[in-house]
Structure 1
């Protein structure tokens, strides 16, 4: 085998090895474990395994700053994690789940271009949720049981969402700016007692299956849905008491 071919082959193998890593399951509970990922994988750009990051010992995501792609990340019970700074370089993710964290905003995730499922649940300090501005296609967004959340701001660049579920956010008042989206499956907005406006959904073009808006005690008006042409399934509207006169 020619020497130059061997060198090129070895270089290619090294390139592949350097680009992907952590293709197994990891359960991380200490900051030192997280810090070691970058130290032990200095050339890695893509995490291809499933990682659960759990507990109050996690305070910083700076070790992620070298990664541009992740597979599945679940953050749970990270009550001392105040910021997602460190994930700024991530452009592609299969799944990100954030549950019971100390976050007040989703800074650090604003550069995401593509994600399959995005779940934000039980984050008691989260007051405003701004979806990543570069996102265009998402299979599922779930925003549930975030006690202090007041505003959800989509992005006018959204093209399609598989399903959108916004439920049991007891302080939520406004859902804003989801743009001219097509919804492949369903929209489900339920049990948000202080919700007064869903005007951000006014430009929805089509819904493949169901549109459920129910048990939102403060909601008095619906958008005109000026661009909506089709609902493939059911339209359930309950618990809206329009003002009289």
Structure 2
């Protein structure tokens, strides 16, 4: 899966309905989609119905499309439209179709999660952080309450690179015993992006571990979880735990 952005790509179509668009050739002075795309590439598109003079006639749609074959663009996700944000049932007549960068995509995209409750963690084992809940933003439904340990890459949005950060707050232990813990982010249950082992004395008040990943290449359906491996049992504090994802491209 590759998301392509290119300048001056615009074609006509006479496709009707809500299905895939058959591209009918480049508008004068522009390039065809086939000049910049390969099969299965994704693009952001705009479709606009026009009259015989090329003046917009009212129907329009902005979304994420997939170039599924020669001169065919599937409309995989609609981002906005003249049909109250839904897929437009295009009428007969000419439309212009071009590669675009929608306002929604140019703006920030990502998710921030918080924890709904404290979580007991066991010593000398990997504890997956759970009980995540929707936080201050979730631009593209990265979080699903049915899978409360995960941030998941949605399908058909052309997302290729992300970065994540988790902040984990651990309740201070008793008796002045030092606490060491491995904290990291795991992709698809296998690939770890760890933070450094950190050691805190018992006199520290509720230490926080911060783990940023840097850029990670992703595909549709990839998921991420936050983990902690402490040297002794403790409690994660809900108010001190955050899990965030930021879309880079």
query: Any idea which of 1, 2 comes out highest on relative contact order in percent (Cα under 8 Å, 6 or more apart)?
result: 2
statement: With helix-only ellipticity at 222 nm (-39500 (n - 2.57) for each DSSP H run of 4 or more, over all residues; to 500) computed for every candidate in 1, 2, -3500 is reproduced by structure 1
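Thinking of 1, 2, which structure, once distance in nm of label points 7 Å out along Cα→Cβ at positions 131 and 171 is computed, gives back 0.9?
Numbers: 1: 2.3; 2: 0.9.
Attributed to the structure labelled 2.
For the read-out distance in nm of label points 7 Å out along Cα→Cβ at positions 43 and 91, a value of 2.0 was computed from one structure; give its label from 1, 2. Walk me through the numbers on the way to the answer.
Values: 1: 2.0; 2: 2.6.
It traces back to 1.
For percent of Cα pairs over 22 Å apart, find whichever of 1, 2 sits highest and give me its label. Mind showing how you got there, number by number?
Details: 1: 57; 2: 60.
By percent of Cα pairs over 22 Å apart, the leading structure of 1, 2 is 2.
Rule-based calculations on the coordinates, nothing more; no lab input. This structure is a prediction, so every number in the text was calculated from the model and none was measured. Cβ atoms are built from the backbone, for glycine too; each structure is taken alone.
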